[in-house]
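Pasting the structures here.
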Structure P
Amino acid sequence: MIMVDNKMKSWQLDGIGRERLTLGEVPVPQPKSDEILVKISAVSLNYRDKMVIETGRGLPLHFPFTPGSDLAGTVVALGDQVTRFNIDDKVISMFTPDWIDGARPGDAKTLAYRTLGGFYPGVLAEYVAFSEEWFVHAPKTLSAIEACTLPCSGLTAWFALVERGNLHPGKTVLIEGTGGVALFGVQIAKMLGAEVIVSGTADKLERAKKVGADHVINRHKEDLVEGVHRITENRGVDHILELVGGSHLGKAAAAVAVGGTISLIGALEGFEVSSPVMPLLFKDIKIQGIGTGHRLALERLVRAIDQAKMKPMIDTIYSISDLLVALDHLDRGPFGKIVIKI
């Protein structure tokens, strides 16, 4: 075991709302028999983290509560029954730690939404002690700043396009926006030989081209559906990462090709979605809900990143004391990921 301090910095909520966030000192956790103690190097923020802080999202939060879900760090201590990791291993966290492989946990009545920084305590701290099953080895080709972006955003895009979408060369993908999941979607789709269309604002579309977008649609100057029809000569796109939600699902249904797939991921316009039924019926559209993915998929993503030498898009890196400033940046809409350096 590597010697660590008795106290650590940790962000904690004592109630719902940004004004209830404080950065204080708490005891360093001690790993139980099946746990590893991880010294955290970096944490990436998701829009969901902001929502948990501001609204609680109806989750069973136990106060004081530490938010955040996506970390990269180094193993510094082991419980006596740990077998998957060794001291000094570089690791990243699992966003949905109970989901190892196969079908997602839960049943028709009980939805399984047991995530870090939600149902479980979060990771905006200097150390965490969690079950070894809640981690995977980090990519060898990425820094901690880069690797911490994978557990939610990277895995969500990968799970939608690869694990559930069976994306392959020759297919066309529409990606809405330029946030974390969106830009991972661009990079993964290009890695697999697909043609990529990105919709967004003018100030970010040129940057999206540099990431790999083949075509762009300025949403302030052209209707999304008309733009897709123009680019694809009315064929439509094979796969859409639907990141907006609400009534925007109807636009996705109008833009997708016959036999195409819509991966329903985001809810920026609300948790109730709607669409005219005719295109859903007569285009043979497949709509799949994507709530990140399982551990085996994350391990496959790590291998793909190491093989392809893919580098996640980082917008801004903040210090641990600047979490509130980072949350303001999330409000404005980053290009890629926002990372907290611990």
Structure Q
Amino acid sequence: MADLRDLAVPVVGAPMAGGPTTPELVVAVSTAGGLGQLAAGYLSPERVAADIAAVRAGGVDTFGVNIFVPETEPVDRDAVARYRDRLLDYAASLDVELPTIEELGDDDDHFDAKIALMCDERIPFVSFAFGCPPADAVAELRRHGCSVGVTVTTADDAVLAADAGADWLCAQGPDAGGHRSVFDRRTEPPTQPLDDLVEEVRARVAVPLVAAGGVATRDRADRLRSSGAAAVQVGTLLLRTREAGTKPAHADALADPARTETVVTRAFSGRSARALRNRFTDEFSEAAVAEYPAVNKLTGGIRRAAATDPDGINLWAGTGFREAVVESATETIRRLG
């Protein structure tokens, strides 16, 4: 079984669903000596299989795939309906017809099929976000040689994941860009500093840790590794790299001197996520409801229609977003290693 502690460069590329993570990005990160991870979230099993094949065709055998754990609590359709009403005028201004409430039910994102695919493909590293995978799924993955990781935001969740059989954990602090991996979508994400989270998790579980959230410089990475993390994880820092599939409007916004602030919002997906502040977050964060994945589906047409407008899309960004530069991801990883 693969071991994070064997990485030549102790840096992990965050699996960024929705487009930014491409097979080319995974190849570049892994070629640099780090661990690249494909993002299986929102994709069909067939598309994930094609991405896996593309990574291997790029000459990389040691890489990871990240899977979303399905929600355990059903969607509150009344809450979604209220948020849908709030979005109607904005959607109409973009000539977007919002999905009906009946179309916005629960969705397991092909969880079982993706677990089976990981086993069939014997993926070296399989990680999870948005919850703790069932212990039987973890055991099945490990039986097929997959090293299993879980992204956690609290020490209590770390214990749950370790008890379920996780081989390693990604401890995600509050400065992380994109979605916070809270196990309960309706809770507010914790604000415990990453250094404190790493220390507390290390005191309670014995598995290797990856430290994530706002890691943007070599000095910061070194401090986290010296405090006991086996590796650090970076996502925002990769968004402007040449191999990333980031929307141009998003990539450009990260370098826009007029954009100076990140906010944590549920407006785009229903789950708390850190993004650059823009008009959409200003107008809809207060009304947004904690009903993932329904809200993510609800806003999908809006985000597609506004793809070139940085004020209408989710500009996921961690607090270290100013350090993201245009270069190869290979250079980015080696700078941090």
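Throughout, read-outs are computed from the coordinates displayed, never taken from laboratory work. Because the structure is predicted, anything quoted here is derived from the model rather than measured. Cβ atoms are built from the backbone, for glycine too; each structure is taken alone.
Taking relative contact order in percent (Cα under 8 Å, 6 or more apart) as the measure, the highest value among P, Q is held by Q.
Given that helix-only ellipticity at 222 nm (-39500 (n - 2.57) for each DSSP H run of 4 or more, over all residues; to 500), derived from a single structure, equals -10000, which label among P, Q identifies that structure?
On the way: P: -7000; Q: -10000.
This figure was derived from Q.
State the single structure among P, Q that was used to calculate P(r) over Cα pairs in 10 Å bins from 0, in percent, for residues 69-204 alone, giving 11, 32, 29, 20, 8, 0. Working through the options, I get structure Q.
Taking mean count of other Cβ atoms within 10 Å over residues 21-28 as the criterion, which structure among P, Q has the greatest value? Can you show the working numbers first?
On the way: P: 14.1; Q: 24.4.
Once mean count of other Cβ atoms within 10 Å over residues 21-28 is tallied for P, Q, the winner is Q.
When mean count of other Cβ atoms within 10 Å over residues 37-44 is computed for each of P, Q, the one that comes out at 25.1 is P.
To test your reading of the models, identify which of P, Q gives 63, 43, 41 for Cα extents along the principal axes in Å when calculated. Label of the source structure: P. Match the computed value 24.6 of mean count of other Cβ atoms within 10 Å over residues 13-20 to one of the structures P, Q, and report its label. Among P, Q, the structure yielding 24.6 for mean count of other Cβ atoms within 10 Å over residues 13-20 is Q.
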